[in-house]
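Listed next: structures, encoded as structure tokens.
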Structure I
Amino acid sequence: MRLNTLKPAPGAKKDRHRVARGVGSGWGKTAGRGHKGQKARSGGFHKLGFEGGQMPLHRRLPKRGFNSPTRDDTAEVRTSELQGMQTAEIDLAALKAAGIVSRKALAAKVIVSGKLERKIALKEIQVSKGARAMIEAAGGSVQLAEKPAAEPKKKEKKEKKAKPEDESKG
């Protein structure tokens with residue numbers, strides 16, 4: 001067998017359909033488009049879901065639900081995953097290095113799932129109430145930077161402009 005002797009099996013390759021090439025081709029005149037109508041014209045195009053002018057089904061149904069664009073910013077970490085880590089001091093960088101949270105995560109939160117029987121120190125990682133109790137019961141600690149207290153917004157009253165009296169009305 002040589003490359004120059006290779007050819008496809010008989011009937012495997014067919015010439016492409018050349019429409020609108022005269023009556024003798026069998027696809028002349030209307031070229032398979034039928035008579036008149038939008039699809040017969042050049043540029044005739046129906047959008048997906050087009051129902052002939054009737055309001056399409058996907059627009060008749062009510063909108064429902066919400067997909068948060070920031071849903072994956074905070075990753076969940078189980079207490080059982082912390083148990084398996086080698087380091088005692090754990091922060092977001094350590095969790096990313098261990099492959100527990102995604103590299104895209106901007107924050108992490110520890111939740112109760114499984115056991116934690118060793119002492120760990122969490123830094124700048126959020127914890128649930130149950131997880132905090134479990135960590136502190138094992139002799140660990142949780143460090144979070146305190147958020148600055150937000151000052152209440154004061155509404156400033158705008159002074160009303162004094163209307164100049166008309167001098168023309170004398």
Structure II
Amino acid sequence: MAADLPLPDDGAGPALAGEYAAARARAGRVMAILRAMGPRREVLRAFLALADAALYGPAELGRREREVLALATSEANQAAYSAEVHAALLERLGGGPGAGPRDEALVGFARRVTLAPAESGEAVTELRAHLSVAEVYDAIAVVGLLNFANRAALATGISVADDLE
């Protein structure tokens with residue numbers, strides 16, 4: 001069922017229009033997930049800063065592996081919009097997740113933290129058999145970010161059709 005909540009567009013005010021213009025400059029469009037953050041510019045900017053740090057910025061965990069986590073989290077949440085976006089990004093980075101033990105550990109971690117958050121400590125212990133401490137912190141940041149984004153995507157009912165050109 002689609003949400004009964006209008007998504008902010010360019011007419012939502014000058015501050016948000018400025019953020020949308022910046023999004024178009026970065027990506028050629030305003031992704032629906034940015035619209036799902038609502039009409040408050042400070043929420044959108046905080047989300048973008050966290051996404052840049054957790055997914056796209058320098059990290060111990062590789063970019064492809066962070067997308068493996070993003071996709072696994074989105075699939076666990078049944079968040080179709082995010083799963084579609086992150087599957088496409090993952091494909092551009094070489095595809096996956098692979099059948100290797102490291103990718104399997106990442107997928108298992110994302111699913112467990114997402115679906116059974118009370119077991120997160122145990123999930124970290126299991127992940128430590130495959131990743132360094134710094135990589136585990138990166139994994140925690142990605143899964144946390146995606147769970148937040150997935151909740152916004154699901155609550156607002158966005159789809160790729162809600163991207164703005």
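Each value in this text was obtained by applying a stated rule to the coordinates, not by laboratory testing. Note that the coordinates shown come from a computational prediction; the quantities given were computed from them, not determined experimentally. Cβ atoms are built from the backbone, for glycine too; each structure is taken alone.
Identify the structure, out of I, II, from whose coordinates P(r) over Cα pairs in 5 Å bins from 0, in percent, for residues 34-89 alone was calculated to give 4, 20, 21, 25, 22, 9, 1.
II
Comparison across structures I, II (criterion: relative contact order in percent (Cα under 8 Å, 6 or more apart)) gives the highest value for II. To which of I, II does the computed value -3500 (helix-only ellipticity at 222 nm (-39500 (n - 2.57) for each DSSP H run of 4 or more, over all residues; to 500)) belong? So the calculation was done on I. Where does the value 50, 33, 26 come from, among I, II, when Cα extents along the principal axes in Å is the thing being computed? That value comes from structure II. Largest in FRET efficiency 1/(1 + (r/R0)^6) of positions 18 and 146 (r between Cβ atoms, R0 = 41 Å, to 0.05) among the labelled structures I, II is structure II. Structures I, II were shown, and semi-axes √(5λ) of the Cα gyration tensor in Å, for residues 58-129 alone at 19, 15, 10 was computed from II. A value of 2.1 was derived for distance in nm of label points 7 Å out along Cα→Cβ at positions 26 and 106; which structure in I, II was it taken from? This figure was derived from II.
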